[in-house]
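*Asks:* Some structures to go through are shown next.
Since every read-out is calculated from the coordinates, none of them should be taken as a lab result. Being a predicted model, the structure only gives us computed values, none of them experimental. Cβ atoms are built from the backbone, for glycine too; each structure is taken alone.
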Structure 1
Amino acid sequence: MEIRLSREIDQYLKKIKKKDKKLFKRIVKQFALFKIDPKHRSLRVHKLSGRLKNYWSISISKDIRIIYLLRREDEAYFFDIGTHDEVYRK
C-alpha cells in the first residue's frame with residue numbers, strides 16, 4: 001500500500017519528532033505496518049460514518065487516531081491526526 005501524507009500531517013510529524021520521540025516511533029511503526037498489511041488487527045482500522053462516511057481511521061495509540069482516504073486500491077492519503085475527540089469532532 002502506498003502512503004501519501006498531507007502537509008499538515010508532515011508538519012505534525014516534524015514537531016512530534018522533536019517533542020515526543022516515543023509517539024513519533026509509534027506513528028512510524030504503524031505506517032510501516034499499514035504499508036505491509038492495511039487491515040492488520042493492531043491498526044484497529046475502521047470505516048467512519050456520518051460526515052466522515054467516505055473515510056477510514058487507524059489507531060496509533062489508545063487515544064491518537066489518523067484519518068485517511070483510499071484514493072485507489074493501493075494508495076491511502078492521510079490527512080488528519082490527533083486525539084479521538086480532535087479528529088472526529090472537527
Structure 2
Amino acid sequence: MKWTSILAIYALFWVFSAFLLLPFGVRTHEEIGAEKVPGQADSASATFRPGRLALRATAMAAVLCGLYVLNYTQGWITADDLNVFGEPPVGVEYR
C-alpha cells in the first residue's frame with residue numbers, strides 16, 4: 001500500500017473520529033451553572049475545546065488507521081469473510 005493511500009485513509013478516519021467524538025464531554029451552561037447569552041440555544045456548549053477534540057480524534061484515527069493497514073497487510077478479514085448470505089444456490093442465475 002502506498003503511503004499516500006495510508007495518508008488519505010488516515011484523513012478519512014480523522015474526520016470520522018472528530019464527528020464521532022464531538023458530542024462527548026459537552027457541558028451546557030445550565031449544567032455548569034453559568035448564565036446564558038440571550039438568544040443562545042439551550043444545548044449550546046459552555047466551554048468548547050477544539051484542541052482537545054483534535055487530540056482525541058488524532059489518537060483515535062491513528063489507532064483505527066493502524067488496524068486498517070495491519071488488516072490490509074495481514075489479511076485478517078477479507079471480502080469473502082463479509083459474505084453474510086453465503087454462496088448462491090447452484091443453478092440459480094441472477095440477472
Structure 3
Amino acid sequence: MIEMWSVIEKAVLSEKSLKGRESVNTYTFKVNRNANKKLIKDAVEKYFNVKVESVTTAITRGKFRRTGKFTGKVSNFKKAYVKLKEGQKISALEA
C-alpha cells in the first residue's frame with residue numbers, strides 16, 4: 001500500500017504543461033509508479049484543497065543519455081494529468 005504523502009513526487013513545469021494549465025485547467029505531476037488514479041485524485045484534493053474533475057496517467061519511457069564516452073539511461077516515470085473543476089486553481093503552483 002502506498003502512503004498518501006509519497007504519491008505526488010513533483011510538479012512538471014514545462015512549456016507544454018504550462019500551456020495546458022492555461023487553456024484547459026490541467027496540471028501535470030510526476031507521481032509514484034504504483035499510484036492509481038483514485039489515489040492521485042485523493043492526494044491532490046487533500047494537499048492542494050481543490051476539487052478534481054478527472055485524472056489521466058501516462059508512463060514516460062526514459063531516454064538514453066551520454067556523458068563523454070559513458071552511456072546511461074534515465075529511469076522511466078509516471079505522469080498524471082489532473083483536470084480541475086471549473087473555477088479551481090492551485091495557487092501554490094501559480095507564478
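*Asks:* If distance in nm of label points 7 Å out along Cα→Cβ at positions 54 and 70 is computed to be 4.4, which of 1, 2, 3 is the source?
*Replies:* 3
*Asks:* May I pose another question? Given a computed value of 51, 33, 20 for Cα extents along the principal axes in Å, which structure among 1, 2, 3 does it belong to?
*Replies:* This value belongs to structure 3.
*Asks:* Also: From which structure (1, 2, 3) was helix-only ellipticity at 222 nm (-39500 (n - 2.57) for each DSSP H run of 4 or more, over all residues; to 500) calculated, if the value obtained is -11500?
*Replies:* 1
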